[in-house]
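Listed below are the structures to be examined.
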Structure I
Amino acid sequence: MAFTESTMLDLGTKAPDFSLPDTVSGRTVSLHDLKTDKGLVVMFLCNHCPYVLHVNAEIVRLSKDYLAKGIGFVGINSNDVEKYPEDSPEKMKEVANSLGYPFPYLYDETQEVARAYDAACTPDFYVFDKNRVLVYRGRLDDSRPKNDNQLSGRDLRAALDAVLAGEPVSAVQYPSGGCNIKWK
């Protein structure tokens, strides 16, 4: 497990479009299908990464808190499932159901979506405003599997609170960190 930081896609970038299968519902979900009255969080996740496992409970709490306020959420897994079968669509469905993900969990088989977002690691978080313009990219908070920092989602929550208030998101943003995306 090599620690990899996110690449910090340029702020102001328009959300790259996608159309991917949702492993839970079985339907195809595109960027335009997501109801995002006030903003959208795109998360690159996977099933086996210890960094994702560490933050999963907070991702569920945070997404439930902000879905009720008009922020949309989507999880995307872009890992190579031939080399990492624990990230297969079947396993994704199991994980999403067992954790109670309240958002679609999409499978990016070609890895084109991860490349379009310049995603580098899991977890990797992107916040787009109501116009689908990138206003935040980076970490959930400073908690990691082997440190004593409390898991709170404070960095991502602060960005979402600013979006909801119609205020600029702080320019002080720290990269997310975790396992590298498992490229083909």
Structure II
Amino acid sequence: MEGKVDRLKDYSISFKGLKDGTHKFEYQIGASFFEMFENALVKNGELTAVITLNKSQKLLIVDFSINGNISTVCDNCLGPIQVNIDSSERIYFNFGHEYAEQSEEIIVLPYEEHQINVAQWIYEFISINIPLRNVHPDDENGNSTCNAQMIDKLNEYLIKEEKTTEKKEDKTDPRWDALKKLIN
């Protein structure tokens, strides 16, 4: 656990000593970053997170720009796939007597705070930008690039409903029919 805490310190930005104005910080995000988070949705990737901190006496404006690819599995064939992540987010930090999250974009830091750790926000911004469905793209002819052998194997286990040409009759329990008569 201590190793994870030490690595999280690498993502702390000390703003007390910074002059007012704009400051940039860049982080390379890979497998070691995702290992710091339990039950991470992502295990590996090659991303760059550029953090732009605009400091003033009363406010910190932090812009997150995260670009790159993550490694995941295809939802169709379960083969490896690279998914592009392109995220731009902004968080405002005000100062107050105690820590508070007024909204997703506005956070109040205590006056005595001197640094912010951006690791959790980087992780969250990557996670919320993962598409709901990840599949291999079609080739230029419109054919699937999924692993054909795996798709064939999965289709073997697919349960197909038998189509019946007979019309189903709506049969109801005669007791319900008697109750329906009472309502009418």
Structure III
Amino acid sequence: MKVIGLVGWSGSGKTTLLVELLPLLRAAGIKVSTMKHAHHYFDVDKPGKDSHRHREAGASEVLLVSSARWVLMHESREEPEPSIESLIERMTPVDLLLIEGFKTHPHPKIEIHRASEGKPLVGQEDSDIIAVASDTLLPNLTLPLLDLNTPKTIADFILAYTGLGESHERAHRICP
């Protein structure tokens, strides 16, 4: 499974870009999953629902299933946040895993930079940054500069970088 991260400051447009990339990558015949790191407490469950009651009563994990989807909720309680490697191991293998966040983990990353945010580049100190997607020219940049407003260019870069490009699409047409 190939892994590419999208990193950048809050408000830079990581989620917006990721959502724009998904249909482009899928159209190229790539099976894609995503992982997002949240810096704040979140809950996919609702108070009053049976699954929420199970967790509140002390269940370590609750698996909620319907005909449309399933979700496994794991309560960390006193456990430390799991490693990215252990989380990836839990995921069903796909062609490409796009990771939003986890900016300090060593994996290939595209930095999202928006000039209006007025923030410095993250990639100045991160050798795992493979390109910068920005809405402005960055004259001293030594990495590939991708147009943040042209998601197709970024998708093409990802396909070329991972080797999942044209030959992968052709293989899917030949071998359904």
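Here, each number is a calculation from the coordinates, and none is a lab measurement. Computed from a prediction, not measured in an experiment: that's the story for all the values here. Cβ atoms are built from the backbone, for glycine too; each structure is taken alone.
Laid out as a table, the results:
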item: Mean count of other Cβ atoms within 10 Å over residues 109-116 from the coordinates reads 13.1; which among I, II, III; result: II
item: Distance in nm of label points 7 Å out along Cα→Cβ at positions 77 and 93 - highest-scoring structure of I, II, III; result: II
item: Label whose coordinates, when Kirkwood radius over Cα pairs in Å is calculated, return 21.1 (choices I, II, III); result: II
